[in-house]
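Structures given as structure tokens follow.
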Structure P
Amino acid sequence: MKNNIIAAIVFLGLTTPVFAQRTVDYVNPFIGTGGHGHTYPGAVLPFGMVQLSPDNGTQGWDWCSGYNYSDSMIQGFSHTHLSGTGVGDLCDISVLPMVNIQPSSGIVKSKFSHDQEKASPGYYSVLLKDFNVRAELTTSLRCGFHQYTFPKSDNAIIRFDLGFAINYDSNVESYFKKINDSTFIGYRFSKGWADNSKVYFAVRLSKPIKNLILISDKQSVDATETKGKDVKAQLQFSTVDGEKILMKVGLSFANTEGALESLKEISGWNFNAVKETAANVWNKELSKIKITSHDLAFKQTFYTALYHTYLEPVRFDDALGNYKSAKGNIVKGKNIYTVESLWDTFRAANPLFTLTQTERVPFIINSFLAFYHQSGLLPVWDLHFNETNCMTGYHAVPIIADAILKGIKGFDYADAFAAMKASANQNIRGTNFYRQYGFLPQDKLEESVTITLEYAYDDWCIAQVAKRLNSMDDYKIFMKRSESWKNVYDSTVEFARPKNSDGTWVTSFNSFNQQVDGKNAFTEGNAWQHSWFMPHDVYGLIAKYTSRNDFKNKLDSLFTVEAPASKDLPPDVSGLIGQYAHGNEPSHHIAYLYNYIGLPEKTADLIHQICNTLYTNKTDGLCGNEDCGQMSAWYVFSSLGFYPVNPASGEYVIGVPSADKASLQLSNGKTFTVIAKGLSKSNKYIQSMKLNGAVYNKSFITHADILKGGTIEFVMAEKPGNVWGRKDADLPGKNFK
């Protein structure tokens, strides 16, 4: 009996929190580091400039963040990382502690074990087995803080490898200079996905070095500074067993003066104090949403998802208020943000910020506007103020429109409107052909269908801002442009498909293929996934079918049809349910479309399935690339019970909640609470709903209603209600004009 009791206590200790935990304690930064999630486990603050994390040194798609949980080697700890992208870059200023290694220009790695690896928000630790060195990392906003515990050695080393690069990235120039025995400066310039990346750094040590060894482009340098394409610097010490050497590394994207100033963010050498401060910062941000649930795995998955939404964009202005502009010159600026995966994040991550990061939204948009004034256009995919022109659409537009239509202040609406129109009227990225033909012809540019659909939506967003600003001529122009999706939608086959400039359909079209005649017609997907992207005109899409039932049947088939073997779809098309691909963003709104035909229970079925099978608290707990927070933002919204199908509409379409209770602390001081009475695995349907005590039958809720504070109360049951969300007047998207 005694043994059984002990076993039960141990089991409970593994599955439930024994003591009341802080919100931050539910986060597991290893979620998404396995499989194709492409996240990193290292130390970072919310939206922090420094992302201090391990790199395996392995090249390849699943190492876009520098790290994949399947690996067993560490080549260094670098200070900048991308979370969940499909292209690898950054990983600047790589550092590795070691012992008894002779000076070399070659690669140095160490084995490690996950059993001796830990991570929590703002903290990372691992034992480097080959050197018996314990590495611990934490950070402030702009300064990484390292603590290395060395064995006894007369040749203990901290090695800077400024030539380290992954995937697309390659070095152009690097520099390292000794200021004194404990202070150093340098930089790393590189070219890759970001065409002109410049990172400056400053180093301060808790212990003076006894020797400095420099190697530049494989040649030893007898000096205190060196410049070259590939610079290695070995800082040497003598250590006693268990001795801790601490190191601060401050960053700037402008100059070394800014990097030196960043060192001041961390005073003294109390590593644990900085680590605890980082945890407290995270706890404050994560506690803006408080959920109640007896399911520990769900809470870990939820709060890690919320954590992932706060990793990007990142601060770009340095401690002296400088940053590198889109033109490449140094300019003044405060609260400047970069790393904007807009093709992904406009869908849910940025709309989530309007609820959880309301005060930060104007800074993000002002960063867009700074980019516009420096380059002439709003950013498409901004990486350290380099325009990568990656992906389709001009999706800074819906983010700005969403903020304007929600009444968020702190930026110039007229200036933003001018910037939106400039991006829509550019003559690159196929916009000239789109305007000329009313769609983008496939014989003029690849990915023509996706581009047409996304431009049409972005134009609808511009039209809404024009209406808000009483610019009615612009409103009419952009509303007409917003109907361009109809020009590539073929009702006879019930798919959006490519069309040539002479107005004829491309005859070799296959709904399961990304390509036609060897050229992509869609972006990272096929017609099954992309033919539903008219979030501003869902009823226009429904009208393309002979009846709502026909629309339902087509939507049903998306989740059941099996595709024939195809080699032309990229690995991004993952997390498949039929041809629905949750691992890639174009599918994210589709499960909610059943609400538009009065069948919310079918939406509930799918949301329940996706939340419970395609997200877990494991290292491979993401079914596709995290993509700078979008994959996780979908889960956060959907777990709360609603989702922004049309991201700039101010409407959230209701699905099914995953928590017994969830409370959102809003920036206006009010609280909005979602209660799910009777929620269980079987009770997954909304029987009825009340908003602030009054019966509420609409299958959507507005942003304005949420900002008022109050309570949604769902009554959950094994069978759906026969009133809630059924009548035409209760369906979403009725007021989009």
Structure Q
Amino acid sequence: MKTSDRTRFPRALSKLFLACALALATTERSYAQEPPSDAACKLCHEVETARNPKAETKTPHSDVTCVQCHVTLATYDPSEDEHARPVPPASCTACHAEQEAAFAKSAHADNSDRCAACHVPHDVGLPEAKPLGCATCHGDAQKAWQASVHAGDPGNGRPAALCVDCHGAHEAASSKSPDSRTHPLNQPDVCEACHKPNPSAEHPAPGGAKVEQYETSAHGIALRKDGLVVTATCVSCHGGHDVKKVAAPDAPTARKQIPHTCGECHTGILRNYLAGVHGADFEQGGKDVPVCTDCHREHAVQGPSQADSSVSPKLVAETCARCHNDGELASRYGFKATARSSWGSSYHGIAAGFGDEGAANCASCHGFHDIFPSSDPRSSVHAANLDQTCGACHTNAGAAFSRVPVHSIEGETENPVPWWVKQIYSVLLGGVIGAFILLVVIDLFGRWRLRMGWGPKETEHVDPQRWPDEDRLVSPHEQFERMSFHGRIQHAVLVTSFTLLVLTGLPLFLHDTEWMQRIIDLEGGFRLRSQLHRIAAFGLIGLSLWHLFAVLLSPKSRKWLMLMMFRPRDITDFIGEVMFNLGLTDWLARKGWFKKLFERWPALRFAERPALGRYGLVEKLEYGAVVWGNFVMIASGAILWRPDWFLDWMPHWTFDVCRVVHGFEATLAFLAIIIWHMYHVHLRPGNFPMSWVWLNGRISRKELRHHHPEEYLRILERRRSSSHEPL
């Protein structure tokens, strides 16, 4: 026997002796009264007891004795066998019944080692002391976790997320179980436990609005409301154990990985996207080519039917414009940077801007994911496919209809004819309206000048010495017909049609102003506005035909038309009235300036107001403007309404010209009536607040005598001659 063996044997023998002595010493005591201390266990199990020293390191089991785990006191009865000392297997249930119950339902329930598989016997520490030994069985998951963002310290002294933070501890269940924390129905709750809308200092995980956006997204609603477990959850996009930062090239949420990440679920869409112009450029390494999240957003993914979706009919144009309004991208990829603005000024864009979700937008014509250049035969906007594309909304749309420009701009080089028409109308509009405002100011100044007694006095065209019998020929209270009943009916139809046309038409021309939206809302929406506009247009067309036939067939109407014909004297009378209102030349003559000039041509003093007949230049120009405006508005409106009737034999820019003309002509007519006609007929001093002629067709002797003295003198002459009395 070796020396070492000789020394070990006496020691073992002595330990055995002591153990027997202690056992005999405690034979008479009941375990139920006082459990034996760990001293007896240490005699043989020195290693196990040393792992849990009470005095040195405080652990959850520091106050637990050996026999509390290895003896079940509730099932031991000393009276049955006084000397029997059974030592049953260790049982955690006596103290950890709740954890045992959870464990029994977990994915680990069939593990024969049960608690000991994760909690090392005799060395159980606090859960916060170190990660549990999940890597013993889940090595691959552990490696993936160690390379993820969750293994890093977010600043609170521990890894961002441990296994138990996501899977739970004793209750860890298979992700296929609906009760599992990692089941798709419950998985977002696990992430949101740390990634909160308002992250705390204890869990400084990024969250914020992204959490709320997911919950209200199409994915979140499908999961929460509909219980659709195949919808995207956090791990669907970010991964499970191997969650990486977005900046990491191999992260599933990295820009170059996003189409394929989304394509895991949206396989068909991915195929279409890669076949289109965006996907082709993406595959070639284009870094600024739109990917799924550029159009659909990241966490706030919504279906196109939802109003706040970035691809809804209301917002899809703005989504596309983020790239297609960028001049740098346009030059790089060869598309026009005016797509958004040109569409916005078209009927489709204006209708969409006023809330008509049925109006064609970018996706309606160009498609959704499989977008191709217009030169590609597969493109929905290729010349060979336009009939079918337009026909989706416009029934029986033919080749002529498909020629209607959608992305047209009145540019000097791109589209010169409409551009020049627009310039001409802009100058005309400014000049005419400016002239109307000037004439109103001059007329008001003339009335103020007369009241102040400056310059020539008001002209009295009816000389009392020549017409001593005026009151006998014309009663002071007599009224004269100014507008016939037939004329008043036509005027009423014109006012009604014009007012409705203005209210329903100007919003298109002035669609950029916010207050126009209110008018559209009052009219019942954009589609009802279109119907009302067409009804008013047909009313105007009917009135024009009615007036034309009346002039052709009625002698009285033809006579009235002759009075409306232009005469050279109308210009001299108009100039004379303006100069009389100013009183400038008469003031110069009285000052002695230009004496020889005024002596030779005394008419240049304009000391008297010209005697106007039934209609002056103002009334004749207004009538001519109505005739011209009706013709232009009806012709241009017809082309805009039914371009398929005209564009077969007209150049394509005709449509753009009609758009410019129709809008400017309507604006010119509206401002002319509001500024000049309303003042000249209703608002000028003497007529304010309104002339009743348009209602009763009559005018007083005073008004006729002052505003139309030549006609009044003709009436006096006619009545005197009919009475056969000398002058």
Structure R
Amino acid sequence: MNFQDKIFETYQKMLGENRFLQEDELNESYALFKSNFGPEKLMSLDGELLLETMFNHGNRGSLVYWLEFKNDDEFRTGRFGGIGGGSALKFGIYKRKEDGKWITGRSAKDMRQIELPEAISIAREKRALLVRGAEIIAAIDDYNNDTYLKLQDDIDRELDYFGNLGWVHKYYHMLYPEKIDDYHSIDWQVFYLIKMQEKPIKSDGRYVLDGQYMRAAKKVNMIINHFTAALAQCYGLPHNYWRVGTTTTDGKHSYWPEMYQNGYVSVGWPDLGDLSQMDGLSHLEAKEQIKRLLAEKYPNTPQSIGRQANQVIMFYKRIKPNDVVVAAEGRQVLGIGRVAGGYEHKDGLPFPHCLSVQWTDCKGKLPNPNEGLMTTVNQYKDIDNLIAIEKMLSSPDSDLPDDSQRQLKSLTGVMGKIEGILNRKKQVILYGPPGTGKTYWAEKACLELASRKAFKKAFADTNESEKSYLLGDGKAKGLARFCCFHPSYGYEDFVEGIKPSVINGQAVFSLKDGIFKELCDDAKQNPGQNYYLIIDEINRGDISRIFGELITLIEKDKRGKEMILPLSGESFSIPENVYLVGTMNTADRSIALLDVALRRRFGFIELMPDYSLLSSITVENLPLGLWLSELNKRIVEHVGRDARNLQIGHSLFMEKGAPIKNFDKLCKVIEEDIIPLIEEYCYGDYITISKIIGSSFVDTAKQEINHELFETGNKPDLISALLEPKPEIATSSSVNPDDNEEEQELENEEANGEQQV
């Protein structure tokens, strides 16, 4: 799929999910901003009023507050690009909260306190620069390269460094959204141009790049605000590109085959030990520690040790999940992959410092093959190289392996998050309101990860015997196993306990292993595979009682540590290849009420209703995703303090992984699942129930639900009742009349068939 098709497909999907402000809403916001802070308004102010209006963060009507923080029904600044990060000094002047004194300076090194007259003078100076820049931008009348190159030159000449500040760029976007884009960081502008495989005309000039963005948006017939949002949705947040050498320093041995086969990238210096021991250190402290270790273990000149320390710290600290890694041998590219996890130390490897990577077999040379040539780890900066990497990743002509050898794509979304936390902590809990797919994602992720490790293929591609190996077949237990906690579940079920059995008609009590101990024993016997235990409803059990002393051993840095079990007296440890995935319904209990020791040892992923899964589904002119979204808004508004955790999940409207499209099935879900839940939430308060589900469903006088609406033949009345609290959703662009036509055709066919019979 080419870029234009990809961006347009993303745009259509986001449009259906109401992810954009409509053009008239955007224009209202632009007009409101201009009326408050446009050049004419600023020129009408002077003295302390000008200063306060422009630069007092504590004034919620100030320019700096609107540009960075204002996020309410009147104006949502985040819709127009972010300028977050950094201190208030990025504006050049600010009013200190503690004592109301004005502070100025470009950086912490030259900041100083100033008196009011000087602060006013600075405000006047910056106001004059803003106004002059606005005049320059107002004069441009086309999107040609030469026009925007001249714009950049004029801004640089007349505004100097000030014109290229992020907040100044956002100010000009708010005044001229038809000329200035809403990426206010040059890094972001350059990154997404590279993703579009378009070379930045001038990589250090944000106004030149504005022209490229305006032209690109025009090509796909989008306003810039929608175009940049769709770009970010397509490609995710900016990431970095890295070159990692795969051979020993003498060039005699390449570790690329092992890296490719096992899905990681790694570097040497084994005598440094496990670098994760430095996790608590700052970047500078970790670097100094590494330099000391290098000097001790690998003596060399201070310059060489400094260069090596830089490379080690880049690998350990700076390469992040989702970054792109190029495996290189000299000037030759062997493969390109995406980082899938954090740093791990693998004992016994000559290159023991590892990062999990999903590789693509892209061979060739980059335009500038000498970049980073003499280093083990280097960040690519050359624009031509970066564009070439993107082309190699996206080109269908890349030297890809056949299907039997093809490397798997990185996991994204919920499964990617689960994988990341499991790599980091070994255990994760998925939590959220009912019906948000917690158990579904837990099972799906565990089977996928187990399959990738065991067979180097996706679970969907496994055959029946492979699936049996992963799931178990009734005779042998699989790599992914399942249990559910409840109030009577105990240590004896989970670890070990005395259990009765009948032998020769006699009751015999014997010591038996619980599900977790069995899994750990199997994992020790089979260290080449990963074992997963899914604990459904983990919050319904007495955690302290169930885990007992093992609550200590599940920690990542305690894996392998031995402990004597109190009942059997056996020495027991939890191996590295055991992972725990729990699910938790927050309608039953908040994570704040979980055992503190458990919370510290697990990572957490919140799953909320995902309306995008229902966004394209229309049942009898009822846009399912929009309807559920509005229903949950009313639940949050009317139920009370815990209402966020009582929202209704999307999975109630899904069957076998696909959304319900049949009207009769939808009726059953609403009558038998949704309404009883709302009744429970409202404790029989039928006035509140009517506000949430709609007044047509409730007879407040009789204090009961009007079930007659669900009787056969009442379809029009039922649809009207469902739409009554928010009838305008029926006019949404996401409503697809074709869905209703297809449903009607099916009904007609069925009716005709019955008549023929």
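Laboratory data are not the source of any read-out in this text; all were calculated from the coordinates shown. For clarity, every value in this text was computed on a predicted model and none was experimentally measured. Cβ atoms are built from the backbone, for glycine too; each structure is taken alone.
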Please state which of the structures P, Q, R yields 5.1 when distance in nm of label points 7 Å out along Cα→Cβ at positions 531 and 667 is computed from it. R
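P, Q, R: which one has helix-only ellipticity at 222 nm (-39500 (n - 2.57) for each DSSP H run of 4 or more, over all residues; to 500), as calculated, at -15000?
On the way: P: -7500; Q: -15000; R: -12500.
So the calculation was done on Q.
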Thinking only about Kirkwood radius over Cα pairs in Å, which of P, Q, R has the largest value? Q
